[in-house]
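Take a look at the structures listed below.
Derivation of every value follows stated rules applied to the coordinates shown; laboratory data play no part. As the structure is a computational prediction, the values presented were derived from the model and not from experiment. Cβ atoms are built from the backbone, for glycine too; each structure is taken alone.
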Structure 1
Amino acid sequence: MSIHNIKPRRMDFQFDGEVDRDWLANNPFLTHFFTGFAAQFPEGERFMIDAVKHYRNQLDKQSNLSREVAGFIGQEAHHAYAHDQLNDFLAGQGAPTVAIDKQTKFAIKVIKKICGPKAQLAMTAGLEHFTSMFGTAVLRNPEIAESVHPMIRPMFVWHAIEEVEHNTVAYDVYQQLDGSYVRRIAMYLVSTVLLMTFILLSQLRLAINDPRALAPKSIFGGIKWMFGFGKNSGYIRRMTPEFLQYFKPSFHPANDEKQEMLETWREEMASLEARFLYKRTA
């Protein structure tokens, strides 16, 4: 069951003008980490759409889950488009996002050859848990969004909210049409290794392009942000319990805490819709 209404929002974010080179927390290492992560989204989102869409006709067309799948596909399609736009903008700023996108496209082509539809759906359920963890971290810690450059922040927040909104869909489709615990966990582990590998490769590519990220101050600041203790620190370390929850046989992504968290961001989303929702002109 969905924890929130899954409403596709086609946004028209404006990426133009100048943006700080270190657009996240004024830190090159962190900026490269999220640039490399986000640069994989267009092809990654399309992979997940295909994995769920493959089973769409096997669902009861009048069911809540079928309607949620439609919302999921709409949201993910808009995410892919928005990240294509961001990739193009960052490429114009000198980031090797085109190369990272090609790297991701090649990897997904190989995955589709090796893995069957059920494995791809299981992988999608696991990847959606990852994106929901990052979205939850952003919504739970508003200072993260506040540290993002104002030009990129609206998309950052919009994507985080929608990832939490639809985080149950791929999982519910998998459970209804397969449900194998062994396959779910095996593909979760495969997804974890692949995702971390490609983030590392992207980070290295970005660091070669911009060696400032290898400065000790940048690295230590980034590692403290990810894994440290204290104020404005340890955001990835704090995801560990949620990461481990996926291994429970009784796991389900929906919970009341996430629903309440989304409610606190409803006004922010309404403001983003008023500013950026695509308006068709005659």
Structure 2
Amino acid sequence: MPARDSSQWGAPNSSKSEVVPLEVLIPCFERPAELAVTLSGLAAQMEQDFDIILSDQSGTAIWEDSSVVAMVRVLRAQGRTVRCERNLPRRGLAQQRHHLLQLSNAPLVLFLDSDVWLEPGTMSRMLSALNQYGGGFIGSAVQGLSYLQDERPAEWAPFEPWESRVAPEPVPDSGPAHERWRLHNAANLCHLAARQDFGPDGFLAYKIAWVGGCVLFDRECLLEAGGFEFWSQLPANHAGEDVLAQWKVLSRYGGAAVLPSGAVHLEAPTTVMDRSTEATEVLTAES
């Protein structure tokens, strides 16, 4: 479905009564230049109908930056709603994601980090994969293109495509399934994609341990699995909250990632400096 028409370039959002099929949820903290690049990638997903919610925890509202302002204008000129929300004080990424999920009412939600650029057609590929393979989520794992010359065949070994519909799996917190995380190192997916015959679909879904940076959820599945309600059980300084939520959905509905990915990590410094508490180590995905 193409982006909705807008009669005036840069016009503010008009009120809309319809529920869009998909909302992109972006947790924001500092890094306005990276966010602008992320928004530019979304503006290139012209064939899909979606809106965007930003939840910002920066010192100064991130949408006051000129580069972010420009891209918000582009997206609104396409007819999309770009909702800008402040979420302070900072209480950790799990609470940020919980807040975003509470703001959304779309059937599908794409959690997208604010330092990921999507090549044109990525969102369509993810939606097609979710429709074709099923499950509770489909991810496009981010790739670091600075590693294009760094081929790591030993890390490709866990690659296993789904041959049919996605099915629930045991939580991959150990054993061979856990080793699938190596697939998303460096530019491994770029090298794997170059060696695949994708056939008429042009993509395939494969088994994962988890996916970082760009994950499309069936919102009902995510909510049934508890969403990010566990945020209050974690200290503000934590990491791995996205992994825990995915594992909860994976064990109930299954999940996968799509190849080729189309998600490019901007390789900016992380804003999560304290990773001393891993959500998956203090909370269980089985609860």
Structure 3
Amino acid sequence: MARAHVEEPEQVRLSDGSLARVVPSRFAGGWELEVDGTPQSHVDLDDPAHLHFEYIARMGAVIDLLRMPRQPLTAIHLGGGALTLPRYVEHTRPGSRQQVIELEQPLVDLVRARLTLVRGAQVRVRIGDARAVAAKLPAGLSGAADLVVSDVFAGAQTPAHLTTVEYYRVLAGLLAPEGVLLVNVADGAGLAFARRQVATVRAVLPQAIVLAEVQTLKGRRFGNLVIAASMSPLPTAWLPRLMAAGPHPAKVAEGRELDEFVRSATVVTDADATASPKPSATLFER
């Protein structure tokens, strides 16, 4: 039985002074990576296809529909965490080529030591700021990625410079013509931040859908929304399968509904960007 190399929580201090630790998951089995008490990632070493966090499961449902089943992908992940999605991609599509950009070397060292990757996985980790490193990736990756995932948090917030139209232009330049960008957006009541994020992504990649829990998409509770976007039309056949994949209650917004969602929302630029909203201090209480 695969397990982490730790019985008691171990922790490392990150550059901003926060503490990252790997702890057993109390509710889902496997392990969780926490940063200052905020759950960042869940990993099941015995079953990498087990995606416990709802927004990660929604991302996994989109990834399942890229290209042909089991076909290897070229993927770039901004934000490493516990490498949950790289593990999923390797498990479901062996032989995929993956790049991970993570700011914190101590975090990478902790995850590698405590939650080891399967032998032979082609996952390269690059250390540095997500935007800066993405802009300097090897030329061979430009226009070559089937999948780019932006899921970057400093504590419980996405940094402002990773929310702008300039940032998304960098990511769009990495995508193959039919490649898909996935963005994790966390927001609360009213969804003012999320609406601007959808408008900003669509200014660069006009073909987009949003996946979320129903009450979150209505702005009634703090939660995560997943934006899936591309230069090429996302096949309409995806929608019933995405709904069926869950988690439930699920909602996929597209077309006119998405137009209404972003109506009057302005595109975020480097000049006016802000970090994502902080969740309630009690949201992640165990």
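Source structure of the calculated read-out (relative contact order in percent (Cα under 8 Å, 6 or more apart), 31) within 1, 2, 3: 1. When mean count of other Cβ atoms within 10 Å over residues 82-89 is computed for each of 1, 2, 3, the one that comes out at 24.9 is 3.
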